[in-house]
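A short reminder: the numbers here are calculations on the coordinates, not readings from a lab. These numbers were taken from a predicted model, which means no experiment stands behind them. Cβ atoms are built from the backbone, for glycine too; each structure is taken alone.
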Structure 1
């Protein structure tokens, strides 16, 4: 296993960012007006910079931003702790460290894999979003954030706009069995591509899938440290959110599992900054060389504006040029910590 003590650096810094949402967003019942995180900048002994993002998602991550920040500072300040066996790393910290250790570039290659647009908001907003996208044949739809009857009405209205539409529903384990059953009873299930974990019970989700002949995607279940995949015919896809899963070792395990069982894979955002999204896009582009990968990285549209602007370096020729500009942008953020 890769160890943190292979990270040799001349200096490390942490910078805070805050990205306001256009309208407040709800994450497992937690209302957020802005997304917050920290950028880790590491300068090696030759003067080159590497970057990574640490941004636990409230409502989904088991660690807070304050806990993750404290952990990365402890690690970088104490070489004797610099091994994964020395302490249990939070997923957001583990993923950021692996991005640094593996020198994941800021590629900006957002279109190297299939991108599935995300629809989110009240019913009228979602229908407007879909029409503005010229009614694509595949979308991801956030559900289970309002009354089931309203979700049924929205699903049916979207399906009526495009007879070829396949919808990837994401319920975030927010329904009970009866609510999920009502939803499946009232919609045209042929319009479901798959549904991500309608309830918090994997066994109940399998029962629902078998009863209503729908296919499942695993999302939150994959974030359990000890989860080992056991195949079931109703499983169609794995939703990989690196910020919530953690190590490259764990991510690669799921990629290999998907290949073995011919599952679809979606590399999905946890509403990271443009820096984090660029690195997710690069990872998706690498894994897409081995298998079919789709991306759920369509989240910048929900922000008012972007620090570390994703468009500001598109004309730069090299990754080195992008790193130089990014370093300049990062320096304009609030510096939280500098290594000794």
Structure 2
């Protein structure tokens, strides 16, 4: 007579590393015991690919806001509504009745650009935007302000319905690194000076942000495909595009956790449900051709190790096994057992 331990709790998405967390019920067992009268629940040993998953809680968001700073002076005469999406070339706000448009670049403009100005990266940045906006016939993008640059500025000014001067002033535009921004917060009121913090803006796409442990942040890589479960019960494919580490501290001095940024190729499912909580499932490990049984078939033996009961010739035969990957309610086993055999699985 020997004893056994039956695992009564299903493991979820973890590797079995020497122990299995479970509740135990001790029962006597004999290797040659005949099957009892009551019907025994069994499951067939399957050979298949087994994948374990990491499931993270995440929050839909437009991301952390940045602040747009005005520097051209004047009086604010038009401000954008909250939530408005502004693309490159469009008006962000208005000063003294003149539009201040969004341009794309690495740094703000700091000087007036006109015929005779010295070459510089700011000239190249302006010309690059003029090309993007379709005002650049005959314009070569470089650091030199030429007659073609002035003509391109005039065409751009015509499109804005402002005075046609061929001169670009720093207050004519605000610069960000994005092709479009979404207005998050307004810091000023109409009639105020257009200097200092004007508004906060975010990305225009809805993203999912999931906090990570240090170990998770070290193992996950950008480009990893994931599945996101939405509040309505549907799921959508997405991809991890960033692992943000060393994010600094919050206003109370507490270190911010590392986090994964998840992007959606299709924005329509997430844009219609609001900025809600979601679950992100990340495939962690996969074993191809694994012998797989339900977790409920696993026995923790009194003398250490694990086993399963196999039905052979009308009897329950205890077969010692080694446990590999555990995923949801199934696990990988190896030992003297074959695909297609029946194991006892209460």
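Ranked by mean count of other Cβ atoms within 10 Å over residues 128-135, which of 1, 2 sits at the highest value?
Once mean count of other Cβ atoms within 10 Å over residues 128-135 is tallied for 1, 2, the winner is 2.
For which of 1, 2 does Cα extents along the principal axes in Å, for residues 168-255 alone, calculated from the coordinates, equal 41, 20, 19? Please list the in-between numbers first.
Numbers: 1: 41, 20, 19; 2: 49, 35, 29.
Only one of 1, 2 returns 41, 20, 19 for Cα extents along the principal axes in Å, for residues 168-255 alone, namely 1.
Comparing Cα Rg over 2.2 N^0.38 Å across 1, 2, which structure shows the greatest value?
Largest one: structure 2.
Match the computed value 0.90 of FRET efficiency 1/(1 + (r/R0)^6) of positions 88 and 120 (r between Cβ atoms, R0 = 30 Å, to 0.05) to one of the structures 1, 2, and report its label.
2
Which of 1, 2 yields 2.4 for distance in nm of label points 7 Å out along Cα→Cβ at positions 64 and 304, as computed?
1
A value of 0.95 was derived for FRET efficiency 1/(1 + (r/R0)^6) of positions 72 and 328 (r between Cβ atoms, R0 = 35 Å, to 0.05); which structure in 1, 2 was it taken from?
Answer by label: 1.
To test your reading of the models, identify which of 1, 2 gives 5.9 for distance in nm of label points 7 Å out along Cα→Cβ at positions 144 and 288 when calculated.
2
Thinking of 1, 2, which structure, once helix-only ellipticity at 222 nm (-39500 (n - 2.57) for each DSSP H run of 4 or more, over all residues; to 500) is computed, gives back -10000?
The read-out was computed on structure 1.
Figure out for me which of the structures 1, 2 the number 22 belongs to, where relative contact order in percent (Cα under 8 Å, 6 or more apart) was derived from the coordinates.
1
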